[in-house]
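Scrolling down, you'll hit the structures one after another.
Since every read-out is calculated from the coordinates, none of them should be taken as a lab result. Here the structure is a predicted model, which is why all the values come from computation and not from measurement. Cβ atoms are built from the backbone, for glycine too; each structure is taken alone.
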Structure P
Amino acid sequence: MTRYLISFDDGAMVVPDGEWGAVGAAAHAVVAEAKRAGVFVTGGGVVQGATVVGVDGAVVEVPLPEAKAVVGGFVIVDVGSLEEAQRWAAKWAVACRCAQEVRALMDDPEM
């Protein structure tokens, strides 16, 4: 099995007012399905704004808006193939009403 990161950029979800509840319910339904299938590892929305901790330990606040694309939300699944991860990503794309990126996570036995 391989773990895959399924994610979307902040700002990718364009949902009309009054429809956020339906989007949340649809996304949670896919999470429940993934849990029942035994492939869900973790996931969630990402709060925007960040701190950067340098190699010297210094902490720097990153001003908003950030100058680069940032993750708006993610899910990690543990599945047997890229194609299976893409099938799950398609379900989240429909639920969240935005395209999803799929990336394999490197396997590190020490982790």
Structure Q
Amino acid sequence: MEAYNFETAIKPFFWVASEKTFSVCLNAGTYKPEIFEWRKDEGFEGNGYDWASLAKVFVEEKRPDLADEIKFDPEADMFCAYSNNPERLKEFVTDFKKTCEDEIQIQDLFLKAEID
């Protein structure tokens, strides 16, 4: 049996560790562009801000216990979530990725996302 590899499991998200904070990032437009496709008439493009809007809804609905620990700092071409607590951030990205892989759940969350 192959050992669990966190960094492989969260791809295409990627982990960035610095001295005091930990981040998980995603190059916008590279993962699940079809999620954003069906609301493009409203201005969604799948950029970093759109991913942050989706991630905020995910935290509110699915993981409110993480709300005080996970912060977002998106840019047009990159989604970024960060925290001082690496374990909580790992929980966030693992659960968020699982949800992104579930078409019904992610569409349900995306219906509640607001354009930033």
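Odds and ends about this structure:
- Origin of the derived value 1.5 (distance in nm of label points 7 Å out along Cα→Cβ at positions 21 and 93; candidates P, Q): Q
- When relative contact order in percent (Cα under 8 Å, 6 or more apart) is calculated for each of P, Q, the greatest value falls to P.
- If Cα Rg over 2.2 N^0.38 Å, for residues 53-100 alone is computed and equals 1.05, the structure in P, Q: Q
- Among P, Q, structure where log10 I(q)/I(0) by the Debye sum over Cα atoms at q = 0.11, 0.17, 0.21, 0.24 Å⁻¹ as derived comes to -0.42, -0.89, -1.14, -1.30: P
- Structure responsible for -12500, with helix-only ellipticity at 222 nm (-39500 (n - 2.57) for each DSSP H run of 4 or more, over all residues; to 500) calculated and labels P, Q on offer: Q
- Which entry (P, Q) yields the derived value 3.8 for distance in nm of label points 7 Å out along Cα→Cβ at positions 37 and 85: Q
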